[in-house]
Structure I
């Protein structure tokens, strides 16, 4: 098997996308989604309970606090990893965040192809929007 054939053994479109040393996903979609869902629900529950200790905060404001905390951490952790780890597709161990982006890139290969606009927007989102969301809490 030649070098060209080895580079084409990825699930992304276009098939001729150059991904040297690509390593397939170790985790299934279920193994990726369940921890994310569990962590998200835990975070929302924690914020909901903590915000409930102050009787002056309305239910609407409590829901908004949950949303901003969830959104902020998602931007910082998930998108921050993507923006600052350019070769996540080469990860040879089942690193959770690399697996998230390998799977996500199946739906939008601009991520695995490191499209400059996508990387820039995700970097700005992780560095500015994520912390701003947490400040809103």
Structure II
């Protein structure tokens, strides 16, 4: 599994809106976009189905990390819009948007042990402030 796929899977597994289920004979995680709450699907191998994308809540362009507390699943459109409107500009508005998204992420947090995924995600830094 590629690193980016592992990170997307980790973001889905640690988001309580995502549930593991079967879709057309494949094991997938179905949940909600961090921004618009639209339905998103991530395969059990970490590949996005449809519009799912990896969101860095605090953008990488502004020093954001790959810690789980900074990762979320968002639809590609919302992720792109945040990038265009806020990520590249920085400043007060970005800080407000990030504070809102961090609050949502924390509210949706699920420990990977709760769904039997701890060993599989061990290589991802699991730091999350509750």
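What follows draws every value from the coordinates through simple rules; no lab data is involved. Since the model is a prediction, treat every value here as computed from it, not as a measurement. Cβ atoms are built from the backbone, for glycine too; each structure is taken alone.
In this comparison of I, II, the computed figure 24, 42, 22, 11, 1 for P(r) over Cα pairs in 10 Å bins from 0, in percent, for residues 60-107 alone is attributed to I.
Calculating relative contact order in percent (Cα under 8 Å, 6 or more apart) for structures I, II picks out I as the one with the greatest value. If helix-only ellipticity at 222 nm (-39500 (n - 2.57) for each DSSP H run of 4 or more, over all residues; to 500) is computed to be -16000, which of I, II is the source? Only structure I yields this read-out. Highest-scoring entry among I, II, by Kirkwood radius over Cα pairs in Å, is I.
For the read-out distance in nm of label points 7 Å out along Cα→Cβ at positions 28 and 100, a value of 2.8 was computed from one structure; give its label from I, II. Corresponding structure: II. In this comparison of I, II, the computed figure 1.8 for distance in nm of label points 7 Å out along Cα→Cβ at positions 52 and 116 is attributed to II.
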